[in-house]
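Each structure below appears as structure tokens.
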Structure P
Amino acid sequence: MKFSRFITLSFLFILVIVYLTLYTDRTEFYNLLLGFVSLTILAILIGSEQHQKASRILLLGLIARIVVLVGFPTLSDDIYRFIWDGKLLHSGINPFLFTPKELITSGIATHVHGLISLYPNLNSKEFYSIYPPLVQTINLIGVIVGGENINLVAFVIKSFIFMADIGSMFLIYKLINGTSSNSNIYLTFYALNPLVIFEISGNAHHEGIYLFFILLGITLFRNKKYLFAGSSVGLAVATKILPLIFLPVFIAAAPNNYTRFNFATGFSTAAIIFLLPLVNNEILNAILSSGELYYNYFAFNSPVYQLTEFISQFYSKPWELTSFTGYFSLLSVPGILVISYYVLNRRLSIASGLFWSLFIYLALSRMIHPWYLVPLAGLGIISGNLTGTVWLLLSFVTYSTYFATPYHENKLWLITEYTLLILFIIVKYAFSSDQRIASLRKFINGKAVL
């Protein structure tokens, strides 16, 4: 690509990033849609050049993330709960033991400066905090450094997630560099992916941190540093509990029992150190009750839930049928064990095993926010599979939920999302070219990128 063309496309890319960061709210769905489609097209134009330099893609990805780092999150309200928890910790109050509503009604919140003004912006006011200690440490540091300046607190919290996102971007580059002639376009789908940029560095979602630790774990694993690989995966679990589902794949990928022991030792040490503050009956009961309510009360962007809800219309007691959907994700356990068996027998790479484990889990979940799909996209990219990236990009249509008040999922957009995703999968695996079919056969035979 000629340098002048790259500069022009990059300028337009950053210009749209700035506009969306500073002048667009999540309720402005069609403005966001136009902006995100434009960014996706620009990213593809930049990354698809055959002789494009990876260093340019990385630099542009870095600049884009710096832009969204500076802005206050406008596409998500989760940041207010992070600040709320940080203020509680700073005041000596355990965020795992009191819901925001309890603190307000009891009057305790009046003794902590800033909580009253934060409260109206919170979601899930009746739920205990479910963020693990590593995340709470980041929240506390944000409050200590930022003080009463909410913008500065948000900036400090986002800075940790920003650094993890940058780390993921460079680890993906290292893991895929030289593996394919299309490695630059694969890199582009993470480095310049507008959903990744906004949901992680922009909206401060911790999936960016756990993805970084998983990618670091894969890198260390590949370099035969199993103890440190286990520690990295342990830190991922200390960030979000979900990466526990990856343990069978990592254990299966280890070459022998000695390396499995090293990995397990590193994992256990890191996980225990950071999860130790949760070893308390009262705290565990509060977290488990919130978790159970969360997974049974909320449903968002879930094809399984929507399908079950449709079928339940023909059932005499429809609420009984839909109430079981909160446990559907448990059905992913047999699938993950089967995947681990294929990894054990070297018919699947570790990256592919992790990707399909997470894919199955998410496909059966009641809650699939766009940022939940960022790790899926990252794992797919390093295993040469863009299914996760396509799902992530299509999930943007869930922002149509916020177009009107009260918030309500738009079924038409949901149908559009999953129809296009299914079509992509069919085209990719069933009606693809001879070259794609050959690639699929290599994938089935375990000859993936990693």
Structure Q
Amino acid sequence: MSLATTIQRIDDLKKELDALKPIKPEYEQRIRRKFRLDWTYHSNSIEGNSLTYGETEKLILFDQYAPDKPGRDNREVEGHGKLLKELESTSDLQGVFTEHTIREFHKQILGDEPYYSPALTSDNTKTSRLITPGRYKQDSNNVQTVTGEIFEFTSPLNTPAEMQKLIQWTNEELKTKKNHPLIFAAGLHYQFIRIHPFDDGNGRMARILMNIALQIHYFPPVIVKVTDKERYYSALRDADVGNLDSFIDYIGNLLVESLELAIRGAKGERIDEEDDIDKEIELTRLKLLKARETEAKKQHDEKQSAIQKRLLVLKSFMPLVINLDKKLSHLKNDFSAGRTLVELSTVNLKTESDVGTYSWNEANQNQFASQFSKISTHLDALEAVPGTLFYGCEFTGDSKLLKKSKSFKIWLKLTFGKDTYTVISAVNGNNLPVSITKSPDENLKKDEINDYVTNIMRSFLDELEG
């Protein structure tokens, strides 16, 4: 379809819509709400906003934020919706075409607070840029094309002058009505994009100004849908290489769709799109998949955090075991038999059920380091975390120190609970009255280790002499 044919189709539909006026108030309200919701959702979604159509509707109609979405995404949708609502009741839309009003609109759709956004430096290095809503850009905001070339917009130095020229051109067009409203509105959109006066939000502002230009001429707004984003960008690229008619025709076909919707609405017919429910199904599906991925990542991060915390506690527990084993080793040679056992049990983080046990027979620094390194690589694959570390030392048989054969058992155990870990010990079945209970965020201190080893050895010496 040629541009001339598109314009003729627009004019015919406009006459058909005008013939239906005055439109019943309830029909008018339904049409305006439909356009306001579609415009707000799609225009923000094109720029990466994460709110779904349903969440946008709840926020616009019921002032209900999407709790699991970023605050900035909620505020942008809220600001955009409020601006469109205000424009519906503005009697003099022509008066909005001033630099001051455009900057105020920019603040309204992005918020008053400055924020940082990803950007590229002049040598194509990734960086971040401070965005101050309502302020013209201070640095170049050129973009890299898919071929690696840099596409240049108006420089920051020339932006104020170019914006003044654009405002003058706009007001002259409104006064003379030299061009068809479609050509005027699409041209305004493209010229604004070529200037790219702000550091962020230029696409949303271009679509707002274009639709204001259409509404001044009593046309409904054009909705560029997020599902049509690539065709929209392609039409803009056509204009970038000199084919502005291609972009105008693209916008014209969207205006035909808006006129057809407005006509159906003016007749009291259904204006929901046939595939709206399909879109809602797909959006809900994507939302649930995203939520599942987020939950899985959260659980993985929690497990990794729990593993790391418990491993740090175990590492702080190692000196206690090593210190105690060294002191007991002085007595091992005084008995005819003796053995040492170290066991680390692993448990499921959620259920605390046993997953597996690792054991070894030496309590020295090298053995601990070797075992912990091996265990750490297995924990993630096993969906497990450390549960209990047990150290036991047993002396049996004849002793140079005693008149008759006797056995002694000393053990030390660190057990992780849901929110704490506990260190307990016993000598010959008698639990020591002293224990340690701490949060997984707290490691054992050197003084605590020395005091605890001393208490165990005193209890053992009491048994030895008893």
Mean count of other Cβ atoms within 10 Å over residues 103-110, calculated, reads 14.6; among P, Q the input was structure P
Here helix-only ellipticity at 222 nm (-39500 (n - 2.57) for each DSSP H run of 4 or more, over all residues; to 500) was calculated and came to -21000; which of the structures P, Q was it taken from? P
Determine which structure produced the value 152 for volume of the Cα convex hull per residue in Å³, calculated from the coordinates; the candidates are P, Q. P
Where is FRET efficiency 1/(1 + (r/R0)^6) of positions 87 and 231 (r between Cβ atoms, R0 = 25 Å, to 0.05) largest, in which of P, Q? Q
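Of structures P, Q, which gives 15 when relative contact order in percent (Cα under 8 Å, 6 or more apart) is computed from the coordinates?
Source structure: P.
Given 8.3 as the derived value for distance in nm of label points 7 Å out along Cα→Cβ at positions 175 and 375, which of the supplied structures P, Q does it correspond to?
Value 8.3 for distance in nm of label points 7 Å out along Cα→Cβ at positions 175 and 375 corresponds to Q out of P, Q.
Every number here is computed from the coordinates shown, using simple stated rules; none is lab data. Predicted, not measured: the structure shown is a model, and the values here were computed from it. Cβ atoms are built from the backbone, for glycine too; each structure is taken alone.
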